[in-house]
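I've put the structures underneath this note.
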Structure P
Amino acid sequence: MSAPTVSDLRERVRGEVITPDDAGYEEARKVYNAMIDKHPSVIVRSANAGDVMAAVDFGRENGVDLAIRGGGHSVPGFGTCEGGVVIDFSRMRGVRVDPANRTARAEGGATWGDFNAATHAFGLATTGGIISTTGVAGLTLGGGIGYLDRGFGLSCDNLISADVVTADGRFLVASPEQNEDLFWALRGGSGNFGVATALEFRLHPVKDIYGGPMFFELEHAGDILRFYREFIATAPEQFGGFPAFQIAPPLPFIPEERHGDTFIAFVSCWAGPIEEGEAAIAPIREVAPVVAEFVGPMPYPALNSAFDALVPPGLQHYWKANFVTELTDEIIEAHVQHGPKVPVVNSTMHIYPINGACHDVAPDATAFAYRDANFATVIAGMWPDPAENENSIKWVRDYYDATAPLSEEGGYINFMAEDDQDRIRANYRGNYDRLVDVKKKYDPDNLFHVNQNIKP
């Protein structure tokens, strides 16, 4: 039987099928990271799960690469491929909230901005990312670190079920009651096991938060990091937040003469009673004089989208990351040495807390294995000018080389670069072999390999 043609695919698909001959192809093939310049043979803008099944069948039967583009934020460029098929979820961004049961169901292309807009109307939220343009599916399948994780766990800990198209083109539901092995693997195992066409989440009562960014002089960087190490160990679980090295953008709350200066920043998010917010973040103010701040009560979606403008599509990206159990004096010294060298306003370094409720889940209960780590560090190189590639990549690598030996062997899968494939086993620790078994069952021929790949 001959392999299906593009004409056959068009007959099966309700959404758009875009090839290099079509007018919108150049725009359709663009991805978030402008370093990535690939030319897929077919882009399927799916309208429903049936379209996804058709695209998976087409890719498998033609023996070509298959890439999945959900929210589209993949830094290594896994949302595209050369000469293969891209399943593009940009037409599937719906979010349906069930306020009575405190659940929400998001389609595969929904972003956290889409999700928060839908749930906020009911005074509800779940753990999402730090940037609202990030995709719900990609973030969740890799684990899901965000402002609310100390109180409610990772995004994947709040996942109730997922609709999945597997490598053989079947549509399955993965949940604690159905295809339990697949459900286990999806929670941290990323896109290795199928295409998530919809995800259902548990929600929590969060409407407004108290928080925002504060900027401190670089001379206090060590003080801020040492304070953070001690404070976050026992802080109430309603407190989320992280330190960052950040060049000051031209924002109204920052004195104009300080625009472009580098600071140690602290972004706080108190998700408890709003009237307790000022007292909850007061200890941060006592560490050092605040140069500038935008702190107060605000809707949770406002904080979740506060930094979107710093990371528009079309930047150059190169990231490195590690989990950290303890912020030792030695690693803090490495941060103080390398963080202030952040090259441009878009680049940054964040140290996210992943203790609290994240520690309430056993390391083998989901694919996300680092339940004993207290922090997830990301050195996020992001810059607009390709002429700065060498300099900016060097900053990331030098910083990583100084901090990695003082960190855990593995890192957060969603922060991995394209050249981190040799770290896959370390990222999953004791869960790796079980993930391989699930991969063999659901994707024995490794159709889903355009990712941080778990090989069958």
Structure Q
Amino acid sequence: MATQIKFGTSGWRAVMAEEFTFANVNRAVHGIARYVTSQKASGAKVIVGRDPRFLGETFCGIAADILASYGITPLVIAEPAPTPAISYAVIQAKADGAINFTASHNPPEYNGIKFSTPDGAPSLPEVTKAIEAEIAAFDANPQAAKAASKVTAESLDPCGMYLARLAEIVDLDAIKKSGVKIAFDPMWGAARGYSDGLLREHGIPVETVHDYRDVLFGGHAPEPDDHLLEDLRRKMRETGAAIGIATDGDADRFGIVDEDGTFLQPNYIIALLFDYLVETRGWKNGVGKSVATTNLINALAEKYKIELYETPVGFKYIGELIKQDKILIGGEESAGLSIRGHVPEKDGVLAGLLCCEMVARRGGSLGKQLQAVFGKVGSFYPLRENFRLTPEVQQKFTEKLRSNPAEFNGSKVAKAVRIDGLKLVLADGSWVCYRLSGTEPVVRVYSESRSREGLEKLSKAAKEWIFD
């Protein structure tokens, strides 16, 4: 029996040669092609792109052939390209979607497919459900698939148009004038030549590490997380850089290192950029964040009298708010953000460049800027932890998530939020949020307190609540 292909919050991902096989890629692309033709009977065009993973070029070739057999013109990107650049190209080329072969920040043995809709946004659940149904229909009758006339593939290079757009958004002159030194780590991924290419083009010195293709990403996941950024820190020390910026495998996520080598967690970066954009752009139309993201954003929204939108986890929900121009910035604690007037997709390249602008214009380290924000609205200390569950514990805990506890960690529960999982907001302003993984026996626990000591106690209580 054929593997069921399921599209999650960021597409379909699987281990290569296990579930991510030529046969399953074939089925997935047929499903997408059928979906596209159901939306547009003729004249459709779909972008085909990839990150630098093993066999990416081959998968793009397969997808282009299948799309062409349905009469859909494939617009093929030859080189690896960041997910946000592909998103921007969808909008600019007026394409009917994009197939992007990437497993983002997942380890090198994985690959995946992200499908973007004509607005450049990640597919919403109704689209992915429709694609899954089309895959099942193709499986039932593979012969019914072909169009009368095959079209020819065309090539597309999104780099120039995307970097030109970033140059409109980011104050590159301010970065140049400040003389700030920058180090960049693309983690062997799709942003090679993008973040650093734009800076160099504008006369801004930048030092890059991991600037070559390695399909094994140095032997670990291409994730710009604290413990994987030692080479970036070393380069910063060597060059006296005031900021280190990093992107993941497909450059939709960011990692930021301060001048003293401290990793700034994404929660803080989103809050800092929110504060900075209000100050420098004067935007006040709204702010978006997932339910698991820091309430420092809530506090700033309240201070600036800006409407707050809290969404389920999954950037597609933030993307909808960007498209409707309801927010000036939207982000998730898992290192995804975008801003007003830009793509409705996570953009790690933009995030890094805006942080460079923020350091250049404010003239202080990110750590000092964070303390200044704490000075305005008080301090916030967020934490994310994962816990593996046995089948018995998982069953018991799943039932527990339906309960409405009146008290937690010795504090009254002020509010239970069920936008995504269960978030318990306590009377003292601290909170804990539980989300069960859809793919493995894991519960993700997000907690936040107004003090470091409080966070320690809250984290302990959060764990005990799962296993008691």
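Could you figure out which one of P, Q the value 16.1 for mean count of other Cβ atoms within 10 Å over residues 298-305 was computed from?
Details: P: 20.4; Q: 16.1.
Comparing all candidates, it corresponds to Q.
With relative contact order in percent (Cα under 8 Å, 6 or more apart) as the yardstick, tell me which of P, Q scores highest. Walk me through the numbers on the way to the answer.
Numbers: P: 16; Q: 13.
Structure P gives the largest value of relative contact order in percent (Cα under 8 Å, 6 or more apart) among P, Q.
Of the structures labelled P, Q, one was used to calculate helix-only ellipticity at 222 nm (-39500 (n - 2.57) for each DSSP H run of 4 or more, over all residues; to 500), giving -12000. Name it. Could the numbers behind the result be given before it?
Details: P: -7500; Q: -12000.
Of the options listed, only Q reproduces it.
For structures P, Q, calculate distance in nm of label points 7 Å out along Cα→Cβ at positions 10 and 394 and state which one comes out highest. Don't jump to the answer; show the numbers that get you there.
On the way: P: 5.0; Q: 2.2.
Ranking P, Q on distance in nm of label points 7 Å out along Cα→Cβ at positions 10 and 394, first place is P.
Values in this text are rule-based calculations from the coordinates and carry no lab data. Given the structure is predicted, the values throughout are model-derived calculations rather than measurements. Cβ atoms are built from the backbone, for glycine too; each structure is taken alone.
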